[in-house]
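**Q** Next up: the structures, one after another.
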Structure I
Amino acid sequence: MYENLTILAAFVFLYSIVAGRLERTPINGALVFTAFGLAFGPIAIGLLDLDVDTEGLRTLAELTLALVLFTDASNANLGVLKSSIRIPRRLLLVGLPLTILLGFGAGVLVFDDLGLLEIAILATMLAPTDAALGKAVVTAESVPSNIREGLNVESGLNDGICVPILFVFLALVAGSNAQDSTGALALHLLAEEIGIGVAVGVGLTLAAAWLLKACGGRGWITETWRQLPVVALAMACFALAQALGGSGFIAAFAGGLLFGWLAKSQKHALLLAAEGTGDTLALLTWVVFGAAVVGQAIGGFSWAVVVYALLSLTLIRMLPVFLALIGTGVRNDEKLFMGWFGPRGLASIVFIVIVLGENLPGAQTLASTVVCTVVLSIIGHGLSANPLVAALAGRKTRTD
């Protein structure tokens with residue numbers, strides 16, 4: 001344990017002092033963290049022996065994603081979002097279903113060893129995008145604000161929307177709820193996940209914001225403790241919504257949006273520690289992913305797995321986005337840009353951990369495909385973020 005702690009602490013220290021420099025290169029944090037975990041894990045050097053079970057990885061990934069969603073939503077520009085709401089609305093209501101349908105069709109053609117419901121589960125697991133991996137794009141001022149806010153809201157909500165869809169397919173595989181129609185079951189789960197999630201996120205955030213204002217006005221909050229309430233609020237939104245049967249991810253995102261609006265000028269100071277905590281949790285999640293997951297999954301990579309992973313990151317994502325944005329005024333190059341920047345990460349990892357607990361016949365193929373897609377996404381989106389952001393900004397300047 002102490003050897004692992006020494007290695008992780010040294011890595012966190014070294015990365016933190018050069019993070020600003022690395023952010024200006026094509027190498028993103030997730031790529032560095034995963035590569036470090038893979039290199040120091042059992043498959044390579046073997047110095048990092050992280051004995052993390054699936055439940056531990058799921059908890060770590062869920063908490064990381066919840067905190068990232070809360071802070072990203074808090075930093076959203078609601079004025080811009082209000083004027084360009086049709087972009088995320090199209091992406092979620094048109095693009096997301098088309099992505100799942102196209103992913104299902106591609107899976108039928110590529111995989112011979114998976115059942116139809118297993119392919120539907122795979123398509124659903126790889127449909128949501130990752131706000132953390134797309135951070136370089138959604139925070140770049142050179143990217144048009146409507147694109148940034150659109151991608152941010154999409155990544156904040158699509159994982160929560162996919163949760164009930166995933167549970168519907170899992171229920172059908174298990175043969176439960178056979179007396180209910182698939183449509184009725186999906187609508188019930190979707191309404192429950194979203195309704196409870198939004199209610200918890202809004203309710204807790206309103207109460208927390210009032211308490212922060214009241215106690216802050218009386219001088220009861222010291223500088224030492226000022227940074228912790230936001231971290232606790234984000235975790236509470238996620239955990240309570242999950243406990244009540246709703247989507248903790250939607251609760252975290254809804255709570256973050258409201259908190260950012262209520263805090264206004266003070267939100268930067270209040271969010272500082274939460275953003276740092278989120279970055280640290282993300283670092284640990286990707287190190288564990290590289291050390292304990294990638295090494296084991298590489299042996300299951302086949303031509304079908306790699307082909308589907310490549311299709312998932314390109315055609316399966318980009319075509320639905322392009323079609324969904326027709327008539328929105330978004331240029332074709334911007335549609336392609338938004339289609340490409342649909343990175344897969346924490347949400348897909350959480351989903352595959354859930355699915356592995358169901359003991360499906362094709363579990364190994366599903367796990368290998370999700371891991372392969374996430375690894376290729378870390379590499380592809382990490383290396384292409386800064387160059388493509390610069391290219392889009394340059395094209396916008398020329399057209400203006």
Structure II
Amino acid sequence: MVGLHKSEFRNPVVRWIDERLPVFTLMDKEYSKFPVPRNLTYMWSFGGMAMVILMTIIITGVFLAMHYIPHTAHAFDSVERIMRDVNYGWLIRYLHSNGASMFFIVVYIHTFRGLYYGSYKHPRELLWILGVLILLLMMATAFMGYVLPWGQMSFWGATVITNLFSAVPFVGESVVTWLWGGFSVDNPTLTRFYSLHYLLPFAIVGVVFLHIVALHITSSNNPLGVEPKGPQDTIPFHPYMTIKDTFALLLFFIFYFVFVFFYPNYLGHPDNYIPADPLVTPAHIVPEWYFLPFYAILRAVPDKLGGVVLMFASILILFVVPWLDTSPVRSMKFRPLARPFFWTFVASCLLLGYCGAMPAEGIWVPLSRVGTAYYFAYFLVVLPLLGKLEKPLPLPTSITERVLGGGPVPAAAAAKPMEKA
């Protein structure tokens with residue numbers, strides 16, 4: 001019949017739907033027959049994990065929203081009611097709160113993998129930028145969610161972080177008043193944070209969709225950083241990657257459930273089980289663990305405005321990494337000089353995270369400054385200079401020859417197809 005899509009599915013119901021709305025053909029093309037490099041490792045499973053955990057957080061969040069009351073007089077008690085009186089409310093809440101931590105763990109590993117293997121290089125710059133945008137939206141969503149239980153750390157964390165915007169010249173005070181919905185962190189603040197916390201995950205889903213579309217246009221990078229030369233260098237996504245990703249996801253969910261069932265509050269703060277009290281300041285105000293490196297950068301600078309600028313710059317600088325790294329070679333497997341600098345960068349991030357959890361006094365302040373200095377030096381000095389000074393190892397001629405055995409080619413010659421891709 002003219003106008004109908006010709007479906008190849010045998011099931012009559014599936015074929016009837018697919019001829020009128022070819023979603024099954026699209027899924028088969030993009031998630032079954034889609035070619036991926038044959039040498040992908042388990043490090044490439046974290047993107048799929050992130051998507052599954054995001055769905056878990058959204059579903060549990062919808063159920064929590066049915067019982068949560070966004071009012072300063074009732075928020076804390078409504079959370080306690082969810083924990084004690086709602087059927088399996090404790091499980092839903094622990095899946096949600098620990099799911100946020102798992103989401104950040106997976107995304108951070110995914111990001112560091114991208115940095116190590118050069119997944120931000122041509123032609124995947126926009127793919128990388130969309131990933132950084134997802135990270136920014138995650139941070140905003142997580143911060144607003146941390147305020148909702150309305151415990152001591154929720155209240156004072158919101159007060160400290162929103163007050164940072166007052167350092168912005170001319171408009172800072174107006175921005176803080178707008179964020180608060182008044183002249184202090186109060187009920188309007190909680191209401192608008194609740195609204196945005198519910199809305200932003202769906203915005204994340206939209207950006208994730210664009211991220212996947214961009215990935216399917218440029219295809220995945222691989223540990224060698226060499227583009228596939230033909231069908232012999234690729235395999236279908238299903239069943240090879242689906243089985244591998246499912247196995248990795250099951251292992252990660254075991255890790256996730258250990259926290260949910262045995263250590264549900266390990267990644268939280270005990271002060272958040274105390275109702276918010278504007279008259280009692282906690283001894284040590286700290287954000288959630290996934291914000292600690294950026295919190296350390298904020299406190300490393302004695303000037304308030306300077307600290308705020310550096311904290312936001314530490315995230316925004318990721319947007320321009322594709323243009324800061326001048327090396328013609330993607331993967332650090334072939335960059336012996338770059339590898340120690342990269343692992344020093346990872347160590348500096350861990351150091352900043354630990355310093356952020358400590359009081360802003362004693363040795364922790366100079367250590368934070370050292371970590372901050374190296375964090376920015378890695379992007380602004382190390383990556384640009386290494387690209388010009390480093391001599392990479394010879395690259396393999398193709399993925400297949402590397403997997404099955406084959407001779408290398410000079411890095412400069414192998415880089416030319418990458419530049420044309």
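What follows is calculated from the coordinates using simple rules that are stated; it is not laboratory data. These numbers were taken from a predicted model, which means no experiment stands behind them. Cβ atoms are built from the backbone, for glycine too; each structure is taken alone.
**Q** Quick check: 21.4 is what I get for mean count of other Cβ atoms within 10 Å over residues 334-341, calculated from one of I, II. Which structure matches?
**A** For mean count of other Cβ atoms within 10 Å over residues 334-341, the value 21.4 is produced by structure I.
**Q** So if we calculate distance in nm of label points 7 Å out along Cα→Cβ at positions 62 and 126 for every structure here (I, II), which label has the highest result?
**A** II
**Q** Given that FRET efficiency 1/(1 + (r/R0)^6) of positions 94 and 286 (r between Cβ atoms, R0 = 30 Å, to 0.05), derived from a single structure, equals 0.45, which label among I, II identifies that structure?
**A** I
**Q** Taking distance in nm of label points 7 Å out along Cα→Cβ at positions 86 and 326 from the coordinates of each of I, II, which one would give 5.5?
**A** II
**Q** Next up: Could you figure out which one of I, II the value 31 for relative contact order in percent (Cα under 8 Å, 6 or more apart) was computed from?
**A** I
**Q** Related question: One of I, II was used to compute FRET efficiency 1/(1 + (r/R0)^6) of positions 110 and 238 (r between Cβ atoms, R0 = 25 Å, to 0.05), and the result was 0.15. Which label is that?
**A** Value 0.15 for FRET efficiency 1/(1 + (r/R0)^6) of positions 110 and 238 (r between Cβ atoms, R0 = 25 Å, to 0.05) corresponds to I out of I, II.
**Q** Tell me which structure, out of I, II, gives 20.5, 66 once Rg and Dmax of the Cα atoms in Å is calculated.
**A** Structure I accounts for this read-out.
**Q** Have a look at I, II and say which one yields -20000 for helix-only ellipticity at 222 nm (-39500 (n - 2.57) for each DSSP H run of 4 or more, over all residues; to 500), as calculated.
**A** Attributed to the structure labelled II.
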